[in-house]
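Novice: These are the structures, in structure tokens.
Any read-out appearing in this document is the output of simple, stated calculations on the displayed coordinates, not a laboratory observation. Treat the numbers as computed from the prediction; the structure is a model and nothing was measured. Cβ atoms are built from the backbone, for glycine too; each structure is taken alone.
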Structure 1
Amino acid sequence: MVNTDTTNGAIIRKMIVNQLGMTFFGFLVTMAAVSSDNNGIIAGAGIFSAAFYMYLLFYLCSEQGKTDKIRIDGGRAKPAPFRCTMLSLAANSLNIVLAVLAIVCKLIVSLVSNVPFTTAPAKDAVLRPEFAASIYKVCDMIYKIIHSMYTGIIVSMNQSDNPLWLLVFILPSIAFCTLGYLYGLKKG
């Protein structure tokens, strides 16, 4: 059967390796663009990095879809059109946890400190509870490092303090994995 832990684990590992590789690529491209001090170049670098990452995910999942199509046509597997959607959710589980934790902590800081959600934690402000502000900052930092392929987009939109974008940037990877797998099943 096609849905073995070994096969699914290999796909998840490939998705994670793609993300880590794109982390370094996005960091290099964005840092080069930021040195130009041109908002258009920064946005272009972010869009290029994100589009390249989406292409890698699409290609990975389309190849898996083609492989699964052969197994389905041969009667060795059952159709599972959302297989790569679930695998992408599993590969993005750390990203989802970090994003939700950052949003919850920032919401707590915003409510307790009586500051707007998009500006909490503000610089030089006395924030309560301090542990929530610290957890938010750590989660936000880790998330932005592992998603540096989106940094150019975040910087050009002036949204670096809005943690809702942390969840928004997970959606394209899940969508492109789904589309790639469905494309592979159709063209396989």
Structure 2
Amino acid sequence: MKTLLLVLFGAMLYAVPAEAQTRLERQEERKEARETAREARAQRREGRAVRREREIDSLVQNGEFKFTPRTMQRQPAGQPLPILDAEYGVTVSEDTIDIDLPYLKNNLPPYERTVIDYTIPALANIEVERDKTLWRVKFDTTLFSAANYTFRFEIYPSGDAVLEIDNTWYNTVRYEGTIYPVY
């Protein structure tokens, strides 16, 4: 009887570490699988960022893109206002520039809300410049008025963009949005 108990006790002692060992092995396998999946996600994310950067470079170099604003803000210290209408934007194409944006007139309150809605021929004075981290696009136009409007884009590799419109008579208005291909 004593021998039987010793054999059973010995078997139990052997089985417990074996079970603990397999549990540890499974935990290690799961940890390795999570690490592998994390690395794969990071590589896919990096690949998407590189493809998006190439797409943005191509859009700006070809001179055909659409800027769609999300917010607008009177400078230097106005409150950001959301732009909820997806139809607003600036479309730069080979032969025309279509401008359809909400705008704030006047230097002092009350600010007058208006819409800049013009289609102008493509300008010869468009300046396109590549920096280490972004594209800068700038052009001047009168929009068929006595004032001079300067449009300055800062386009980031992610597709996010900032547009500032300077005017001879009014404060600068800043728009934040996204760049898309022209369809």
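Novice: Work out the source of 39, 27, 18 here, i.e. which of 1, 2 gives that when Cα extents along the principal axes in Å, for residues 92-147 alone is computed.
Specialist: 2
Novice: Using mean projected area of the Cα convex hull in nm², for residues 52-107 alone for the comparison, can you identify which of 1, 2 gives the largest number?
Specialist: Of structures 1, 2, the maximum of mean projected area of the Cα convex hull in nm², for residues 52-107 alone occurs in 2.
Novice: -12500 is what came out when helix-only ellipticity at 222 nm (-39500 (n - 2.57) for each DSSP H run of 4 or more, over all residues; to 500) was calculated for one structure; which of 1, 2 is it?
Specialist: Value -12500 for helix-only ellipticity at 222 nm (-39500 (n - 2.57) for each DSSP H run of 4 or more, over all residues; to 500) corresponds to 2 out of 1, 2.
Novice: Given a value of 30.2, 111 for Rg and Dmax of the Cα atoms in Å, point me to the structure among 1, 2 it was derived from.
Specialist: Of the options listed, only 2 reproduces it.
Novice: Comparing mean count of other Cβ atoms within 10 Å over residues 36-43 across 1, 2, which structure shows the greatest value?
Specialist: Max of mean count of other Cβ atoms within 10 Å over residues 36-43: 1.
Novice: Comparing distance in nm of label points 7 Å out along Cα→Cβ at positions 28 and 156 across structures 1, 2, which is largest?
Specialist: By distance in nm of label points 7 Å out along Cα→Cβ at positions 28 and 156, the leading structure of 1, 2 is 2.
Novice: Right, another one. Given that relative contact order in percent (Cα under 8 Å, 6 or more apart), derived from a single structure, equals 40, which label among 1, 2 identifies that structure?
Specialist: 1
Novice: Once distance in nm of label points 7 Å out along Cα→Cβ at positions 68 and 84 is calculated for all of 1, 2, which comes out largest?
Specialist: Checked 1, 2; max of distance in nm of label points 7 Å out along Cα→Cβ at positions 68 and 84 sits with 2.
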